[in-house]
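The structures come next, written out as structure tokens.
Derivation of every value follows stated rules applied to the coordinates shown; laboratory data play no part. On a predicted model such as this, the values are computed, not experimentally measured, just so you know.
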Structure P
Amino acid sequence: MKIEVCVGTACHLMGLSTLIEALNDLSKDIKESLELKYSLCFNTCYGKMKPPIVKIDNEFYQDMTPEKLKDIILNLVKNEK
């Protein structure tokens, strides 16, 4: 599963560090199945999406919280099996 986390200014100010902590808290098995990348900016939050923004397998998720991020990842991993 490919995960891209926006590290642009707006996403940084709106809670990026908590998302990184949430990713680090995932189990080793799940982390090993992830392809994690940090992107300077997706340019999607200027009137379009609310930061912080995460892209998972080419789908954008806005207004991301640590809880939402973990839930999405766990559901996608479960559905892959």
Structure Q
Amino acid sequence: MAVQCKFYQPQTKIQKEHLDSFLSESGKEPFKRRIFVQTAGVAWSQNAEDAIQGQSKPVTRIGLADLRASNIDWTTY
């Protein structure tokens, strides 16, 4: 599994260019799945959204709302 976590300013809009190297490298063996973790709630451009669709290896986005709704006890961290 390949995971990408990056920090962006809140006004940043994620562009396809932000994803290209990760998608290219994680598309190779031994990776089977890819995960983008985003905690800032920044918007994604349509090109970025399109880039993660239809990939041969699944791409999952996990956002701040997903993390807050999880069963993880964040007080232990």
Structure R
Amino acid sequence: DISMPVMDGLAATREIRKHERSRGQKPCMIIALTGLGSTNTQHDAFSSGIDLFLTKPVRLNHLRSILSDWIPKEAYVFYGL
């Protein structure tokens, strides 16, 4: 979520990306799910390193379809997806 107390989603994403770069790790997929859908918010999200920006409400089938491209098939059984 973009609006969180203590550290918002944009700051958290920047920290995650900084950590990945410092360790030479492949970037993980970061999806923003928020009620803030303005163009400025989307721009800030992508600038911070967020890969995909979704606005609430999101349909479960749409989210499941997106996640299925990123989650290994073996996890479907383990997590019951």
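Can you say which of P, Q, R returns 11.3, 31 when Rg and Dmax of the Cα atoms in Å, for residues 20-67 alone is computed? Derived from Q, not from the others. Thinking of P, Q, R, which structure, once Rg and Dmax of the Cα atoms in Å is computed, gives back 14.0, 39? It was calculated from structure R. To which of P, Q, R does the computed value 36 (relative contact order in percent (Cα under 8 Å, 6 or more apart)) belong? Computed on structure Q. Looking across P, Q, R, the calculation of helix-only ellipticity at 222 nm (-39500 (n - 2.57) for each DSSP H run of 4 or more, over all residues; to 500) that yields -8500 traces back to Q.
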